[in-house]
Structure I
Amino acid sequence: MTFRSLLVFLFLFSLPVLLQNCAQVASPPGGKKDTLAPKLVESIPKNRQLNYQGKTIELVFDEYVSAENLQQKLLITPQDTNPYTVRLLPQSIRLIFNDNFKPNTTYTISFADAIRDVTERNIAENPKLVFSTGSTIDSLRIGGKILDADTKLPIFSMVVGLFGPNDTLPVQRKRPQYFARTDTNGIYLIENIKAGLYKPYAFEDKDLNLVNNQPGERVGYRDTIVNLTRNYDDVDIIGFRGTIKPRITRRERTDETMGFELSSGIATYTLKPQPPTSASVTPADTVVSFLERPNLIRVYKPAGRAAGDTIAVAITTVDSTGNITELKERIYFSPLKSRTRDKTALTLDIDPKPNEQIDNNQVFTLTFNKPVKTLDQARFRVFRSDSTKALPATATSFSFSNGNTRLTITARTNLSDTLNLLFQRGAFISIQNDTAARARVQYRVLNPDDYGLIAGTVNRPSGEKFVVELTDESYKVIRSVANRPNYSFPRLKPGRYRVRLIVDRNGNGRRDTGNIQKLIQPEDIIYHPGVQKGVILLKANFELTDIDF
């Protein structure tokens, strides 16, 4: 090959690469930065066009554009099952639908923030298209705000949908006719709606299928049907945690334990062996279990039972809203012997955490990773930091719960500086006959002047039941009192608190969070405004006695 032929060959070989680089869209070097958003200059059909019979939707912009997460952000109302394909052209977005649109229907197609220019990623401003397949454009609208039932804060990206007046629990079974998503302020707006009767529902849609089918997603609804003959801008909804009846989704077995993983979390449960039809339950069938996680029940093999033996049990679960579910199961264990090194040692977690400030009348909570079989109180000691001599803990009480995996210790002492707890080896023996390691924790005992007080007066309609709750800044409940017009929370550590009043409709002394299956709204919460976004600042030796409702 001659030198000239080699040059020709190399040029032809590199030509596709050169052409590809030339075709790439990029900002020209130098000059001012592009800060202008793409502008919609043309569309098919035209905005607010009547009698449109085509199958193609196209938006044309004044510069090169791209689309991000279009399938997630594209909103078409009313909801239509008509499938479509997307074509991204240099300056336009084209949707090609398989079927004709519904007759005499007003459609709204919104792209949210999906369309951006290709140079600086500037977002196209409200790229929305409205058209009708009939002779009129529906022009009614409905809007409002969605707030969280517990915090009263706005909920972002919650779906608000309109369903038919005869739909029963529609959010878990079908998609809404019209819908919109809330913005960062919890505000929604559904436009171009046909006059009629609608049931407004709100729900979280984490899997983007426009159906409320994920455990723990928040839901909300209006008690009344909206007769949409005019515009409504104040249809507000409270969102609360929905519940779905739990089912067992996974079973895990070893030679000593069996775990039932549930599809959703529960608050409590009971597990009872069921006798066979020809025999009764024996003492050996006393099954030890506990709630390892809100969605996992851990069961231990009864003594004297072979791994392959089967025990029929009835599991009754109760969720946080009081819904009861009955589950029937058969328990048996793996015939394969677990290696000793694979077994989990008994451990414990103590609350309050070590080195925290505490009261000298303190309640300690010990959480174990498996059930405790025996407790030796003689191996539990209370003493000062400058001494190893055990001090009397007057009125000390021990109380187990959750299948002997949670121990509550109430220890009242006369200490005024520091307090140490010592749990010696052998203080706790687990159901698998191992013991927790020796543990020693230290706390600082607060003096009376280290505390503060929050109190107030409740003025509510005569006969109304209520609960006043004190929470930390993160809404975790610390204390509560029921039906006390003059309430008081003494001996509080300095910190940031919230105080809220619950309208206790059913008078059970606690807040009920709502039930979408039974169409029960959550009990209302009223927050004291506080001094900083609902937060009350409490200092040592301060008494705030005007936190009134």
Structure II
Amino acid sequence: MRFFIFSFLLVTLSVHAQTKKSDKLLKKSLEKIHEFDYQGAINYLDQILKNDNTNSDVLYLRGTCYDSLRLYSNALLDYNKVISFSSNVNVYKSRAILRLKSRIGSNTENNFKSIFDLEFYTDKIKNDFVAYSLLGELHYYQNNFAKSKVNLFNSIRIDSNYYRPHFFLGLIYLEVDLDLKSALNEFDRVILLNPNFSDAYQNRALTYNRMSAFNEAQKDLLLSIKVDSLNYYSYHLLGLNYARNNEFSEAINCLTKSIEIQSKFQENYLFRAKAYLQINEDLSAISDLDKFIELNGRNEEAYFYRGVAKMKSNDFNSAIIDFDETLKINPSNLLALNNKGVMLKNLEQYKYAIETFERIIKIDSSFYDAYYNLGIVKFKQNKLEESINLFSKTIEINKNKFEAYCYRGDVKCAKGLYQEALNDYDSSILVNENFSLAYVNRAICKKNMGRLGDAMNDYNKAIQIDSNYTVAYINRGNLFLAQQKVDLALKDYEKALLIDPLSVETKTNRALLYIQLGNKQLACEDLNSILEIDSKNKEVSALISKHCY
């Protein structure tokens, strides 16, 4: 396009040149242009303009040279002079494109001025498909979609093989008209015309996602990245697609690549943090959320998920601070309020925990987790009837809340209502057959009933479901010990300590077993190691005084 302008100007300028000297200077300037020496060309053009500073063709040519050197302010001055000195229509298009490239002034101001120039130009020149397409793009960015479509269709009418108007029509169909089939057709057309246009694959992937054709979307995102390995947004979208498929490691890899390309695209940090949370990399999640808050400022979702990460890391006080920040932004965020209540419960601040859960119920009487957590607090306060009623209310609202059946079973077992407790554990397992805690607690209840064989079966099932479930090994070890199967008991305690080397309960049980076996040296080693973990453990101190001196 630029060489066409230069050739056109060569013809017209020869008419305007008044002297042989001007002809020579003009010829030399054009030679420099063809050598891509735009500054050299400007030097010759300046000499012509010293004698004829209103020569619009020379000014236009110099403006294009400044444009090529990205000296946009100088180019704009020359284009403005051309418009004031002549009726050259082409300069309006050049000025419009220049403004869009240079971003002199605000984006909104540039868009409006460029629209004015292009509308003036297309009113005179009816067959320039590029100008119509550009005008359609500008109206798209101004959210004037009706005018955008008119100009895009005009561009396609003149030349249906120019890919850009098809692309922007696809965007309008996708984002505004919600006509996914038409959007897909337009993006197909763009890719057929320009297979190396990365954004076309990207937006066709977005269309496929809206159509729940996630596999097709993933293929297009991979193609988008193959065409343009620096397309950070395609990496971002691919990461979200992997996360949707629970492929969190792949999601993290894609979001990390997106961050490497564009570190200031803040959404990546939020979504990568969510993926880290899913694979229990809580400290990495916290780091990402810190960065997101740094870039984005106060954000409800970021504070909430950082609170969740701190909650999972057992940093309960810090978690409460983040949930409070969440609630400052949105006082109606009941999940944040519920999590705050759980943190207060874990810190044994039962009064404030109760107030928090009761506040939730007052706002939304169908929020079943508030009843469930309030039931746990009442159980810990030994208010067993209240606890049972709250778990029953939870189940009434949500019959699939398997944890509520299990906890209600625990309360009934504590009251000696063993058969009713077993019924609740059965219900919990019926809803979720892989809920290992229900098997362990049912086993404890069966042991209390003297049904040791059935209890052993439940412990075995819990370990089959989760081979790293410390509580199951401890309780099965206790049951082996009750059956005088000392070697098996010792083996389970050792397995539990391999999983959790700091388990005070396991070390205490093994120490008592060593005492029973007469091995005081090993017993005292366990007991002394407990005091390193819990220096105020009175039970262990008493055992040390009795057996280790």
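If relative contact order in percent (Cα under 8 Å, 6 or more apart) comes out at 8 when worked out from the coordinates, which of I, II was used? The value was obtained from structure I. Can you tell which of I, II yields -25500 when helix-only ellipticity at 222 nm (-39500 (n - 2.57) for each DSSP H run of 4 or more, over all residues; to 500) is derived from it? The structure behind it is II.
Determine which structure produced the value 37.0, 119 for Rg and Dmax of the Cα atoms in Å, calculated from the coordinates; the candidates are I, II. Write down the numbers at each step before the final one.
Details: I: 32.3, 106; II: 37.0, 119.
Value 37.0, 119 for Rg and Dmax of the Cα atoms in Å corresponds to II out of I, II.
Of structures I, II, the largest value of mean count of other Cβ atoms within 10 Å over residues 231-238 belongs to II.
Each of I, II could give Cα Rg over 2.2 N^0.38 Å, for residues 95-318 alone, but the derived value 1.46 comes from I.
Only the coordinates and a few stated rules stand behind these numbers; no lab work does. Because the structure is a prediction, the values reported are computed rather than measured. Cβ atoms are built from the backbone, for glycine too; each structure is taken alone.
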